[in-house]
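**Student:** I've put the structures underneath this note.
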Structure I
Amino acid sequence: MLLAISHAVDTANAWLGRIANVLILLACVVSAGNALLRYGFDLSNNWPLELQWYLFGAAVMLGASHTLHQNGHVRVDLIYGHVSERARLWIDIFGLVFFLLPACALFAWLSWETLFLPSWAILEHSSNPGGLPRYPIKFILPFGFFMLMLQGLSELLKRFAALHGDLQLDTHYERPEQ
């Protein structure tokens with residue numbers, strides 16, 4: 001049952017990864033369009049610049065959990081690349097339990113309480129002329145950390161299942177060529 005929950009979290013974060021990919025493309029299109037209007041036609045407005053920032057910020061926050069699922073986050077190769085697969089599983093468990101999960105829980109809670117809720121309560125907008133509402137992008141921060149925390153729990157479940165022999169998990173690590 002726990003692996004089924006893990007699979008559901010993985011699937012949800014795979015969708016968020018696809019959304020993040022589209023957001024990066026849209027950020028590039030908005031950036032190019034904004035540059036064309038600004039430098040080609042001497043037209044300027046604040047909302048395209050803010051939209052570009054919002055799209056990029058949302059892509060980062062929504063893509064982080066998918067990157068964790070894909071084992072794409074940076075690792076420090078002091079020990080990890082030199083130990084057995086079982087030891088790698090234990091190193092992953094240690095990092096998830098003592099670093100990722102507490103940090104994500106703290107950041108999700110703090111960004112919900114101190115950034116999103118006050119912004120939503122007043123329906124905060126940018127102070128720039130023609131600027132965008134701020135509360136929607138401020139929601140992405142706690143949501144992104146929450147989804148990263150869920151993916152961390154999913155990865156934790158998979159590591160324990162792999163240690164128990166219920167799941168084959170690839171912890172293969174390729175050291176960069178020197």
Structure II
Amino acid sequence: MLLDTNKSVLVVIDVQAKLLPGVHEQQRLVDNCKWLTRLAQLMAVPVIGSEQYPQGLGHTEEGLRELIGADRLYGKAHFACIDDPDFGNAFRKLDRKQAVLCGMESHACVIQSALRLLEEGYEVFVIADSISARNPLDTEVALRRMEKEGVRLLTREMAGFEWVRSSDAPQFKAFSMEFLR
């Protein structure tokens with residue numbers, strides 16, 4: 001099952017500046033989430049994001065927040081973003097069947113979002129090199145569990161090649177020049 005730009009939505013989960021200092025390889029996580037967001041925009045794939053309890057934990061990392069757009073970031077109390085009414089309603093209005101997830105933390109909000117989206121009948125793809133947690137073991141175990149439960153694991157470049165599909169695609173040159181260097 002390949003990603004399809006007409007069916008996909010990129011979901012950026014809880015990449016909040018206040019939480020980043022304790023996260024394993026936090027700069028790589030932020031950079032990869034930005035990379036995916038820019039790629040989704042190139043490919044006309046909608047992007048939506050969540051923020052866990054933003055009134056206490058603050059907002060998404062500034063550069064990522066600017067890329068996504070503050071109006072497409074939804075505060076939440078539930079760990080599974082689809083269970084929060086504001087996020088859930090906005091997500092469902094997009095009317096897409098493929099949820100492509102990145103963000104943090106792997107063993108909490110990412111895994112619960114992935115499993116709940118599966119329960120609701122969505123095809124769920126987690127970008128393995130674009131999720132993280134404070135403890136790398138939590139990410140490793142979360143990835144194993146998600147895959148066992150039916151979540152499809154990809155890398156960011158795999159997602160890019162699947163969205164582009166062909167070297168004849170109008171976006172291929174930009175993809176090659178801007179994202180593969």
Structure III
Amino acid sequence: MLIDRLCRLLSAVMVLFLALMVVMVFGNVVLRYGFNSGITVSEELSRWLFVWMTFLGALVALRSHHHLGTDSLVARLPVRGKKICLGFTHLLMLYLCWLMFQGSLQQTKINIGTSSAVMELSMGWFYGAGLFFSVLAFLFILDDFWRLVSGRLADSELVGIVESDGMPTGDPHPAPAASK
């Protein structure tokens with residue numbers, strides 16, 4: 001599916017951003033302590049890459065349903081109740097994406113003419129991360145919502161969170177301990 005390919009691409013971009021951040025920050029540390037100099041652009045660029053990487057990671061987690069949550073109430077509901085709760089949460093998340101889009105758009109417009117201190121790039125690119133996230137998150141959630149209302153969502157997908165009961169493996173049903 002196109003969305004899944006996009007998420008793989010976003011994951012690869014995150015790896016690239018992380019690698020660039022590690023190289024720049026480590027290089028700056030070596031230059032500062034070893035040669036009493038540094039690369040000023042590396043701090044600002046690392047900060048920008050971190051912000052973008054965070055939003056990209058949130059998108060990938062949203063699509064793969066790896067976000068935090070609890071199912072203590074929803075898991076006990078009948079299938080119809082699970083569908084109603086899931087539909088309501090999707091509508092709420094779509095609204096939140098709209099609010100984030102509006103706020104990010106305002107910030108981008110306000111800061112489009114402002115240059116960053118070191119790189120002297122438009123700060124609109126920095127705030128554009130919120131725009132990018134809100135648009136793609138809206139599409140991801142809308143796709144999941146459409147699968148729900150069209151009946152293409154399996155009953156096992158109605159509860160996207162499985163509690164771990166504190167088990168480090170994440171297995172909610174650990175094997176019983178052997179008796180001595």
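Just so it is clear, none of the values below were taken in a lab; they were calculated from the coordinates. Bear in mind the structure is a predicted one, so any value in this text is a computation, not a measurement. Cβ atoms are built from the backbone, for glycine too; each structure is taken alone.
**Student:** Can you rank I, II, III by Cα Rg over 2.2 N^0.38 Å, for residues 78-141 alone and just name the one with the largest value?
**Tutor:** Looking at the calculated values, the largest one is I.
**Student:** As an exercise: mean count of other Cβ atoms within 10 Å over residues 110-117, calculated from one structure in I, II, III, equals 16.0. Which structure is it? Please list the in-between numbers first.
**Tutor:** Numbers: I: 16.0; II: 24.1; III: 12.8.
Structure of origin is I.
**Student:** Separate question: Which structure, out of I, II, III, was distance in nm of label points 7 Å out along Cα→Cβ at positions 14 and 158 derived from, given a value of 2.4?
**Tutor:** Derived from the structure labelled II.
**Student:** Consider the structures I, II, III: one of them gives 46, 33, 32 for Cα extents along the principal axes in Å as calculated from the coordinates. Say which.
**Tutor:** II
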